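Heads up, there are several structures right after this.
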Structure I
Amino acid sequence: MKVLVLSGPESSGKSWLGSQIQARFGGELVGEYVRHFIDEQGRDTCYADIPTIAHGQLAWEDAARARQPELLILDTHLLSNMLWSRVLFGDCPAWIEQALLDRRYDLHLLLDPAGVNWVSDGQRCQPALQQRQAFFTDSLAWLQRHQQPVNVIGGDWPQRSVAALTAVAQLLEG
């Protein structure tokens, strides 16, 4: 099983690329638990929700890992939970980073927010490119610091699609 993570700031194409990758290569696509949580709760999150959201994301990921698809595509993982917690609340439960480090991911496609427009969807909160660029920079720094396999994906929508599909084809060949 190859485990692929789509990572990066909001409105950079993670869900869109996840669907494209799944359509091209098959596999199982795991969504973003926090979206489900917000819809279910009918409110914005607070710091006390962070452990519940992280455990929910892990449960979805673990259920998919147990099915052992040839390709597991994660629309997000605990890195986003950790960074969002720090952005929104100035803190994050320490166990989240360790839980992230305890897992194996074969490739992170980190999406650069430059080159595509932000789209409001009722849950997004960073319309300024500068904010999304800071989230991207923090993501890249964490992935590099922890020696995680990462490909940066940028450009317009067609360029992102080509780059992501090429990277996944290479992952599956290796």
Structure II
Amino acid sequence: MVSLRTKYAGELAVLSTWASALLPWSMSFASQGGISLVVVRWQVFLFQFIFGASLPGEAPFQLLPTAIARESGGVEQAYLVWAAGAVPFLLAFLLSVAYYAREERVEDRLPVDPVRVLGGLLLLSGVVLGAATALLVQRYPGGAVPVGVLFLLVFGAILLRVERVEG
């Protein structure tokens, strides 16, 4: 079953990937004893804000490897799953840039439709980041809200089911 028929499937794939890069995949909020923690996670970095306390050496901006190194226990496991979900997303992002810059060349060189490849990569990233969110909900104070995960899943499913029409 086709969910969308368009002559702009390639453009939709590129824009869906780029929009997914702008959306954080997860957001967390925790508060205890007058101290609040807000963490917003994108595919390869996070912003962490602590209100009501000052911790020495705390960095609001952290790349994924730094975030993994700073965590321990259950949260570290969730962050390792996050890293696994970042890999297909980064591949999708790189492919989307190449597809935008050289659409015909990418279509000629790939044995399958690049729109389907991007859809599969976004869907895979969404599933793995969804698993990371499930781990965070169980192990992170305050849990996590899968903001961008839902978009990754929807965009991926749409791109896998889109049908190109000649215009």
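No value in this document is a laboratory result; all are computed from the given coordinates. Computed from a predicted model, the values in this text were never measured in an experiment. Cβ atoms are built from the backbone, for glycine too; each structure is taken alone.
Descriptive notes on the structure:
- Source structure of the calculated read-out (distance in nm of label points 7 Å out along Cα→Cβ at positions 133 and 149, 3.1) within I, II: I.
- Structure from which 20.8 was derived, mean count of other Cβ atoms within 10 Å over residues 69-76, options I, II: I
- Origin of the derived value -17000 (helix-only ellipticity at 222 nm (-39500 (n - 2.57) for each DSSP H run of 4 or more, over all residues; to 500); candidates I, II): I
- Between structures I, II, the calculation of distance in nm of label points 7 Å out along Cα→Cβ at positions 13 and 37 yields its largest number for II.
- Which of I, II yields 35, 15, 13 [semi-axes √(5λ) of the Cα gyration tensor in Å, calculated]: II
- A value of 2.5 for distance in nm of label points 7 Å out along Cα→Cβ at positions 117 and 157, calculated from one of I, II, originates in structure II.
- Identity of the structure behind 3.2 (criterion: distance in nm of label points 7 Å out along Cα→Cβ at positions 29 and 141, calculated), options I, II: I
- Per FRET efficiency 1/(1 + (r/R0)^6) of positions 53 and 85 (r between Cβ atoms, R0 = 25 Å, to 0.05), the highest-valued of structures I, II: I
- Distance in nm of label points 7 Å out along Cα→Cβ at positions 77 and 101 - structure with the largest value, from I, II: II
- Which of I, II yields 1.1 [distance in nm of label points 7 Å out along Cα→Cβ at positions 5 and 21, calculated]: I
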